[in-house]
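Each reported figure results from applying straightforward, stated rules to the coordinates on display, with no laboratory input. Treat the numbers as computed from the prediction; the structure is a model and nothing was measured. Cβ atoms are built from the backbone, for glycine too; each structure is taken alone.
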Structure I
Amino acid sequence: MKIAILSRNNRLYSTKRMVEAARARGHEVRVLDPLRCYMDITSAHPKIHYKGENVEGIDAVIPRIGASITFYGSAVVRQFEMMGIYSVNESVAINRARDKLRSLQLLARKGIGLPKTGFAESPDDTQDLLKMIGRPPVVIKLLEGTQGIGVVLAETRQAAESVIEAFMGLRANILVQEFISEAGGSDIRCFVIGNKVIAAMKRQAKEGDFRSNIHRGGTPSLVRISPQEREMAVKAARIIGLNVAGVDILRSSRGPLVLEVNSTPGLEGIETATKKDVAGMIIEFIERNAKPERTRTRGKG
């Protein structure tokens with residue numbers, strides 16, 4: 001099988017592990033920078049060119065599309081889909097996951113437990129928005145933020161009002177969420193492949209911070225998850241439409257709550273904590289499922 005990995009940096013841990021795992025199983029692998037892919041959009045013979053050559057003979061695509069290039073990266077994935085090439089995560093699902101507001105609305109509609117979340121446009125609605133969320137502290141998130149960047153904990157109502165008004169003054173889109181204090185600065189990353197949680201880790205924020213992201217200094221460790229958490233993670237990934245996903249769960253006094261569904265979960269933390277060959281499991285999934293013209297979300301927005 002010939003597999004293309006869409007990644008801007010072939011030296012990243014996750015990209016290198018995908019290459020190693022695919023080659024270990026006898027596959028041919030190419031790493032393509034999605035920003036260097038350009039498209040011939042035609043109804044008869046859609047094509048992708050890369051650095052002057054026509055990309056041909058690809059059987060499957062693994063998108064590792066960073067948040068900063070979501071628009072162009074998902075267009076490249078969509079072009080591969082138009083060519084009948086299997087993508088382990090499809091363009092529609094990637095876009096759903098990247099739009100935090102849209103993904104939370106989809107999860108809420110299907111009854112997935114979430115932290116109380118508010119969204120507003122006008123500063124005039126700040127008072128009522130905060131009343132709706134409840135007593136401080138509250139978490140204020142940029143919709144476009146990633147890896148814990150653009151996430152602020154406001155300890156008091158006055159601080160929350162100031163941060164919200166500042167963000168709105170910059171015309172930034174934000175979410176306001178309740179702070180789950182009983183989580184103790186930790187969350188659970190469930191790594192979903194297909195219809196199964198294949199690995200899980202606890203991420204603990206460093207002292208003095210509440211963000212547990214590995215990129216922000218969070219520490220990964222092995223954790224045992226409950227059947228309820230396992231079922232919730234799989235259901236959340238399915239709702240967004242992802243075959244491979246990192247589902248972040250908070251343990252609250254009212255049960256597990258989904259914080260986010262990630263379409264490009266990193267491999268370093270989860271493989272280090274669990275000692276599992278997660279990259280190899282992704283390649284195995286592709287071997288079982290990669291067939292031409294197998295795009296489930298073709299034509300859907």
Structure II
Amino acid sequence: MPETIVYSRDRAGLPYSKGLTAQQLSASGLSPERSYELAVLVERRLDERTERHIDEEELRELVLDVVREQEGGDAGRRFSEWMRLDRLDRPLVVLLSGSTGVGKSTLASLLAARLGINRVIATDVIRQVLRAFFSREFMPVVHYSAFEAGAAVDADATGGDPDLVGFTRQALAIATGVDAIVDRACTENTPLVLEGIHLVPGTIPDELRERCIAVEALLVVEDQDLHRGHFAMRGSQRPPERYLRRFEQIRKLQDHLAGCAREEGVAVIDNTSVDRALPQLMDLVLDSISRLSSSEAR
């Protein structure tokens with residue numbers, strides 16, 4: 001049977017793709033397996049049509065009808081909210097914070113794939129750039145990992161916990177780069193996922209928040225043994241012994257970030273399981289889009 005060609009305003013017609021539709025459906029919280037089953041069902045519906053072409057918007061409505069019929073209104077609402085992503089007049093910017101070893105990079109990549117976002121940036125990249133430009137003598141704090149930054153400060157002169165003082169100074173140094181990246185995303189209207197320990201909850205300037213849809217979340221691992229176990233799964237280039245020696249500092253930074261999140265009303269997600277944490281992150285994003293749509297409708 002001839003394939004159905006999907007047309008859109010900005011590109012030539014392409015054959016209907018079950019894989020692409022399944023990826024899009026997974027954004028509504030469906031499992032990859034169920035998403036593919038529904039994508040096959042959509043293909044069957046297309047095969048029943050006499051026309052061998054369909055507009056992209058019409059296809060989306062067909063997919064939405066299938067989701068509502070097969071999975072109910074909640075999944076349909078989630079998919080409908082996901083469809084609004086590429087129609088927003090400002091970009092989605094997800095800020096995923098958390099101490100070392102809580103799974104930020106993994107979840108950021110999975111979330112970006114679900115949302116169809118191509119740009120994922122780690123704040124450690126900004127720290128690496130600063131290290132390349134500024135000597136240890138000029139800016140010592142960026143030459144240490146976040147959980148070791150206390151070594152860059154004078155414990156007697158700080159009047160506070162050197163681990164937290166060092167981390168705070170490092171986060172402030174990196175914040176300028178974070179703001180520049182978010183500013184560019186806003187200017188280009190390009191969605192973005194930022195992840196890193198330096199994304200202290202509530203510190204993105206209001207001026208930038210007004211130009212994007214900022215979604216903040218803090219990842220934690222409450223279970224200490226599980227948190228320790230995460231370091232054993234790291235590659236040989238990042239030996240676990242180094243992190244385990246500083247485990248007390250890593251947990252201290254987690255507690256500090258959790259306190260900041262509570263003060264700022266930022267969601268805290270316990271990443272005991274990726275299968276549970278990822279849907280929670282998706283809910284945060286889609287709820288933010290839904291609130292924006294509701295406020296604009298008024």
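One of I, II was used to compute helix-only ellipticity at 222 nm (-39500 (n - 2.57) for each DSSP H run of 4 or more, over all residues; to 500), and the answer was -9500. Which one was it? Computed on structure I.
Identify which of structures I, II gives the largest calculated value of mean projected area of the Cα convex hull in nm².
II
Taking FRET efficiency 1/(1 + (r/R0)^6) of positions 62 and 238 (r between Cβ atoms, R0 = 25 Å, to 0.05) from the coordinates of each of I, II, which one would give 0.80? Matching structure: I.
With respect to mean count of other Cβ atoms within 10 Å over residues 190-197, the largest value across structures I, II is given by II.
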